Structure I
Amino acid sequence: MRFTTEQRLADGVREREFTLDDRIPGILWTPASASEPAPLILLGHPGGLPRMYPRLVARAQGCVEQGFAAATIELPGGGERPASAAAEQARADLRRALAAGEPVADEVVDRLVLPLVEKAAPEWRAALDALLALPGVGGPVGYAGGVISIGVRLAVVEPRIVAALLFAGSFVPRAIVAEARRITIPLHVLLQWDDEGNDRQMALDLFDALGSAEKTLHANMGGHTGVPWFEGEAANRFFARHLKAGPPAASANPGERTPPSQ
């Protein structure tokens with residue numbers, strides 16, 4: 001891991017951009033000062049760090065306000081990383097089916113999502129190796145965000161992740177639904193009931209399949225980016241329960257009442 005830039009945000013939040021293995025961009029946010037290493041929350045997103053930055057930094061500032069460190073990395077094919085012709089074709093096929101009002105075939109979802117999961121999950125784990133070796137960053141670790149299939153895979157294979165907040169709203173291969181039955185960590189799932197371009201029933205089927213004894217579904221009316229601000233407070237409480245001792249601050253809200261969002 002090589003740090004490339006550093007700046008101080010509001011309330012002294014330290015933001016550092018980095019490159020992992022000289023090819024994967026990422027960002028780390030940490031508290032201005034801490035008496036001990038901060039628990040870490042990995043911020044998932046659908047790709048394109050420059051485009052996602054405003055929402056990611058709001059989520060990260062909310063994490064830091066609660067005493068956590070937060071970090072994210074660019075997805076394969078996202079931002080300035082090399083695009084995949086196969087993924088672009090699968091994405092075009094998916095959009096064509098949606099525009100025609102047709103069901104999206106399983107094979108299209110598989111072609112789009114499964115290669116991404118296979119590439120992204122090892123990169124997240126490598127980032128976690130590097131992040132936990134830094135002073136001021138420690139476990140336990142949480143995962144928050146999408147793509148939900150990546151979150152499911154990490155919840156299955158990465159023992160350092162002890163709790164996950166999953167954002168429904170992306171198509172899920174049947175193979176990932178089967179993997180979900182193996183998850184045992186606490187889960188908090190957000191679903192926008194009117195999420196445009198996504199399959200609500202698929203999200204509900206995935207939630208039903210999740211194997212965790214502790215799993216909660218928060219469903220709200222509205223589209224993909226319309227998550228209510230108070231869901232941020234619920235997220236704070238969830239991670240406070242599982243990543244640190246004691247209750248969250250009464251004024252908890254991430255990013256100036258900015259809701260969690262992909």
Structure II
Amino acid sequence: MKKIIITGANSYIGRNLADLLTDNFDQYEVKLMSVKGEEWKKQDFSKYDVIVHAAGIVHQKKNKIPQQQYIKVNAELTRELAIKAKNEGIKQFIFLSTMSIYGEIGSLERKISINENTFPNPQNFYGESKLLAEKYLLDLEQDNFKVYILRPPMVYGENCPGNYTLLKKLSTYIPVFPLIDNERSAINVKILVKEIKKGIDCHLQGISLPQDDAYINTSELVKKMAFENGRSIYLSKVLGVMVKVFLKNTPVVKKIFGNLTYTK
């Protein structure tokens with residue numbers, strides 16, 4: 001039986017991972033641990049095999065949270081947690097990073113494809129702090145302390161926060177939506193937590209770029225969401241052309257309609 005600590009148990013990914021592992025209670029012993037405050041430092045890590053670090057500050061609007069706060073929580077806390085884990089005998093540290101470390105938000109004019117050789121170039125405090133955390137972890141890695149880093153793209157699923165929820169809300173009341181041919185990598189939370197479970201089971205190390213088998217087309221996704229709610233949405237080519245002509249350089253439009261994928 002593998003004994004696992006999950007931080008960020010109140011986070012979307014942390015909750016789903018905890019549910020998956022506890023469903024297999026004969027294979028895993030799971031401890032949900034908060035890393036807020038100082039209490040976690042008093043915990044005995046020596047009886048655990050793996051720590052999955054899913055806690056952190058997620059991306060907020062630019063400058064809403066100071067850069068130093070991102071560094072403190074997403075990077076410095078990660079290093080402190082990893083040092084304690086390594087010193088107390090944990091053999092594997094699994095870290096939830098992000099596609100944001102590459103600094104791309106999407107483009108309506110060209111395909112953007114990222115692979116394992118793409119050089120990280122974060123453009124916001126969130127991406128910078130996550131990349132710094134990765135560096136700290138890889139500096140600590142040894143044969144008896146393996147580091148496995150996942151860099152998921154947009155995560156979606158039931159009750160998921162973020163851009164996915166925004167699109168779902170739009171699908172409940174708008175009658176028309178732009179028709180734009182785009183491709184975006186995304187990953188269902190159930191698939192992501194299975195990838196984390198695979199990392200635990202196989203004692204993986206290195207960097208993973210997980211994604212769904214198929215890319216998402218934003219227009220078709222919104223149409224599908226509406227259909228699931230008993231509604232129909234008209235996908236307008238004219239509206240799509242207008243968006244591409246007049247709004248193609250708007251950050252929110254790039255995030256929603258831009259091309260941004262991991263290479264398959």
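Some points to look at:
- Which of I, II leads on mean count of other Cβ atoms within 10 Å over residues 97-104, largest value: II
- Structures I, II were shown, and percent of Cα pairs over 32 Å apart at 17 was computed from I.
- Each of I, II could give relative contact order in percent (Cα under 8 Å, 6 or more apart), but the derived value 21 comes from II.
- Among I, II, structure where FRET efficiency 1/(1 + (r/R0)^6) of positions 41 and 161 (r between Cβ atoms, R0 = 35 Å, to 0.05) as derived comes to 1.00: I
- Origin of the derived value -10500 (helix-only ellipticity at 222 nm (-39500 (n - 2.57) for each DSSP H run of 4 or more, over all residues; to 500); candidates I, II): II
- Taking distance in nm of label points 7 Å out along Cα→Cβ at positions 73 and 113 as the criterion, the highest value among I, II goes to II.
Read-outs: derived from the displayed coordinates by stated rules, not from any lab. For clarity, every value in this text was computed on a predicted model and none was experimentally measured. Cβ atoms are built from the backbone, for glycine too; each structure is taken alone.
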